[in-house]
Structures are given as structure tokens and as C-alpha cells.
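Next up, some structures in C-alpha cells.
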Structure I
Amino acid sequence: MIRSMYSAVTGLRNHQTMLDVIGNNISNVNTVGFKSSRVLFTDLFYQTIAAATEPTAGGATGGGGQTASGGSNPMQIGYGSAVSTIDMLMTRSGFQQTSRTLDLYISGEGFFVVRDNSGANYYTRVGSLRFNAVGQLVDSNNSFVLGLMGANSTIDSNTDFNSLEIIEINNFEDYTSLYIDREGRIRATDITTNSIVTLGRIAMATFPNNEGLSQEGNMYFAETPASGGPILSQAGSATVGELVSGGLEMSNVDLTKEFTDMIIAQRGFQANSRVITTSDQVLEELVNLKR
């Protein structure tokens, strides 16, 4: 009876974790660029009551002959379950139109590379950008967007990460109609020559294993040993999608699936609670046998 209670307790804990993950997913259903998570369970170790035996061939019974045996399967009792993994689902989601020029949607793989005020580098799918008062390109969290300045800037896998710089336009008053094109080039109209010029390019990054990234809040991801190091590139290349101006990436939370999983988690929690209640009743009966 004690064993059944302990097994049910592991089930309660696991389904509570499942509900926690589902709750976080649902709360971020309208968070731009959010990536949902899922929980997978695994069984724990087993106590072997009887080991498996192999079949034996024997003669007819009697007369000293050996009785043939068909063998037997192992007899084992499990000790509950555990959370195997909490996976981040990096599936892409839809385009949410904003009609704002500096809102950028990545139509494929890739992350923007940003640097916060402490100098830490992060990666994000949310392209809600703006230029601050001193001409630096920042995101919605006021982190600096990295890239390379110059009309002929190109970024590929051979680009040194340390060569990336904060996108900054010092003589902002010399340009009008500033925008970022599908390949991440920062372009504007020079008011002196009335011609379109390229001022720089936004850096993009991919990873060998996107699901190995660590979620850091504010829709930022950080590199981990599981994700591998960032591979630099530029928008519209073979490995990175183009940038679409005027919109942002929606959350990839599927409410239908989340509500279904929530019902499954609730029923699983209730079932494990019933095991504990039943085990307690049986233990009470055993105690009463003494009377």
C-alpha cells in the first residue's frame, strides 16, 4: 500500500508540472514571438519480483526425464513516473500585421542578435525595433540591435561575432524615409542627393539546435551547450528567412490543444488522487484488523 501511495504522489507532482506548463502557454497566447512548451513523462525504476526464465527442452515426464518448460516473463512492479523533459516547441507561427515600418517579421529561420545594457548577448524572434534619441537601433526592451555598418556590409558564417557592432546612425538628420529591406539592409533617402543609400545591415543568427536555447524572459533566448554556438548570417540567405516589414510574429500557442491537454492533466491528477485515497482506506482496514 505504501508503494502505491508513493507512485501516486509522483503522478500528482508530474501532472501539476504539466498544468504549470499549460498555464504558462495559455497566459502567453497573445505574446508576440512566444514559443510554447510541452511536458513528457517517463516511468521510474522497477522492483523485480521474479526474473525472466528461458524455455527448456526436455523429454517426457517420468523415467528420469526432464519436464519441458516454456519459460516465464519477468514479474516487476513500478515505482511511479517522472518528468522526462519539458520541450520548447520552436514551430513558426503566423504574421500579425501592425503596418509599422520598423516592425519586422522573420519569414523563416533565424534570430535577431541583441545586446543589453550589461553587455550580454541574446537572440530574439521579435522584431519590434526603433531608433532611440541618439540614433541607435534598439528593440522593445531597449536592447541594442547588432549588425555591421557600411554600404557594402555582408554577414555570413565566416563573420567574426566580435566584429558585430551596435547599429547607429550618427547623422540622422541627413536622411529621410528610413526603412529596413527584406535582406536586413538599413536604407534611407539622402536629402542632399535625393538617392537611396545603404547605411548598414542587421545581423541574423541560427543555431544547430534551436530547442536547446534557454528562455530568458522578455522573449529573449540565450545560447547553451545544447543549442550550440550561433551561426551568423543575413536575412534572405540560404539559411535565414527574409524580413517582412509591417508585422510581428504571433505566439505559436494552439489553444485547442492546450485546453485538451489541460483536461487530460486534470483527469490524470484526479486519478492519482483517487489512488492515494484508496490506498489510505486499505491501510485503515489493515490497522483495524488489530481490534
Structure II
Amino acid sequence: MSSTRNGENPVKRVIKDIIAYLNYEAYQTGLLKMHPHISVMSVQETINELVNTNKSLVRFGDGEIGLIRGINLNLQNRSDELVDRLKDILKYSDENMIVAIQDIFDGVDMYIPRTQRFWRDHFLFCRKIYEKYCNPNRVYGSTSFSRCYITIEDKSKCKKWFEDIKKIWNDKDVVVVEGVSGHNGVGNDLLDTSRSVERIICPPSNAFASYDKILEACLEYGVDRLFLLAIGAAAKPLAQDLFRKGYRVIDIGNLDTEYELYLRGAMEKMPIEKRSIITEEENICAGYSKYLGEITKRIV
């Protein structure tokens, strides 16, 4: 029998989709209860909080929830230490640190159809994780604030979202913590509203194995800096630790990729050329000399 693109039996895939759909509909109609109910801001509400306050943000995508479930990620191996940190952060109660999760608890209509299927499937397998570790006494931010284009059904909102996001670091001295090929804000105007940009370059995979070195490099900066983190699951404990030491931190995840897709008017995910640029020579050839000058530390 033929299989789906990822090797899954197509009949099993259809059955799983049906089960996930029925399970989610049961939840939406009240037949299936979540205990406790989880409250999540909208994308715009999350952005507004970041623009209008000095709150920090840490975001949980399906990958971080997968780590808690016991699944390795492509770019981050699971460890008990990391998973314990993720569980702690998911239920973190300090109101000045927004914990963002996927906004799937009041419907998935904002997403394109295949993404709706993905999140119904995610809900089927991960509902109990949210029930166990989420804090019923807080309102969560929306992880989609940094995934606010390619999977969104109504793309008419995206321009305002990106324009508002740029206000977060307006006239701020920014430190970007990213992987070697991250290039956040390079070749586009995403960070142009900031006063200055400096960068700490981290390993492209398994960044948590270098966690102590990354944290040490960040702590060399004063608390007046705004940290933007884009190092996958390792960004979660880093955001919490920096926040506890008085820094403002925003875990931006794949925001730059979303912005690149938005600028291209893409309707499907597509390769972003700068993501394949690694060496100094490649960066110079691409015209990224300014980016190279912004790098203050490399963690290898």
C-alpha cells in the first residue's frame, strides 16, 4: 500500500484526521471539557501587550510541547533538564513575563485548512499536557504573534501586525541571540526601528548543550538592552533566566521567516536564501557586511 509523504499509511492518516476532528468538535461543543479552561489572547492582543508595556515573552510552539511529551526535535535533542525547565515555564505565574501558547482553545478558524487539521491533531495528542502544566490563573499570550502570516486564513490583518511588531523595539538597543544562519532582520527592515543591533551567534542545533556559555555571553550586557531570542527550545529557559535578572526578553522564534514570506507575498512556505549563508565569505558575497559587524560573540 502506498504511504503519505512522511511515510505514514494514508488510511491511518485519514482515520487519525477523523478522530482528531470529532475530538475537537466535542471540545468545541462542550461535550469534552478541559480542566481547567485555558485562556489565550489573540494575536493583536499579544502584540499590544508587548508594544504598550515592558513585559517579556516566552513562546511555546508544538515543538516544545513535543519535548514535554518525550519527542526529540530536529534541532534540539530532549533532555530531562530541558524538559523540567519547560514544564516550570509553562506554568510560570509572573505577570510581567507573558507565556505564549498556541491559540487553539477557542477555535482554529483563523488558520488555513491544512493548519486547522494540524492543530486539531495536536489537540488530540497534547490536550492533557496543557491541562497538567498550564496555569489556570493566568491568561496566556498567542504564539502566533510570531507565526502571523503563512498559516493565517485572513491575510488582510498581517500588514498591521508586522507594523505594530516593529514598534516593540522602536528606539531600543537590541541584542539578537540566534543561530549561525538566523540573519534576523538582515536583508529586510524588521529591526530598522531599533536604535542599535548587536548579535550573539549560537550553535545551529542543540543550543541547550551550550546553555551556560550563551547565558554568560548575554549577562555581559546591561539590563537596558532588549534581548530578542531565536534559538529554538533553548530560548525558553534563557528568556526566564534573563527576565529574572532584570532584562526584558522577547522570544521571537520564526518571526523573521514569517516576515520574509509576507514581503514575498508567498502563499506557501518557501526557502529563504539567507538561511543557507553561514561563512564570513558567504556573508560578504551576499552584501551582509553590516550583519557581520553586529556580531559581538560567537558560541561554538
Using distance in nm of label points 7 Å out along Cα→Cβ at positions 53 and 245 for the comparison, can you identify which of I, II gives the largest number? I
Comparing I, II on distance in nm of label points 7 Å out along Cα→Cβ at positions 13 and 101, the highest sits with I
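In terms of mean count of other Cβ atoms within 10 Å over residues 29-36, which of structures I, II is highest?
On the way: I: 19.0; II: 10.2.
When mean count of other Cβ atoms within 10 Å over residues 29-36 is computed for each of I, II, structure I gives the biggest number.
Kindly point out which one of I, II the value -12000 was derived from, the read-out being helix-only ellipticity at 222 nm (-39500 (n - 2.57) for each DSSP H run of 4 or more, over all residues; to 500). Could the numbers behind the result be given before it?
Numbers: I: -7500; II: -12000.
Only one of I, II returns -12000 for helix-only ellipticity at 222 nm (-39500 (n - 2.57) for each DSSP H run of 4 or more, over all residues; to 500), namely II.
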When relative contact order in percent (Cα under 8 Å, 6 or more apart) is calculated for structures I, II, the one with the largest value is I
Origin of the value 31, 22, 20, where semi-axes √(5λ) of the Cα gyration tensor in Å was derived from one of I, II: II
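Readers should treat all values here as calculations from the given coordinates under stated rules, not as data from a laboratory. Not measured: the values here are computed from a predicted model. Cβ atoms are built from the backbone, for glycine too; each structure is taken alone.
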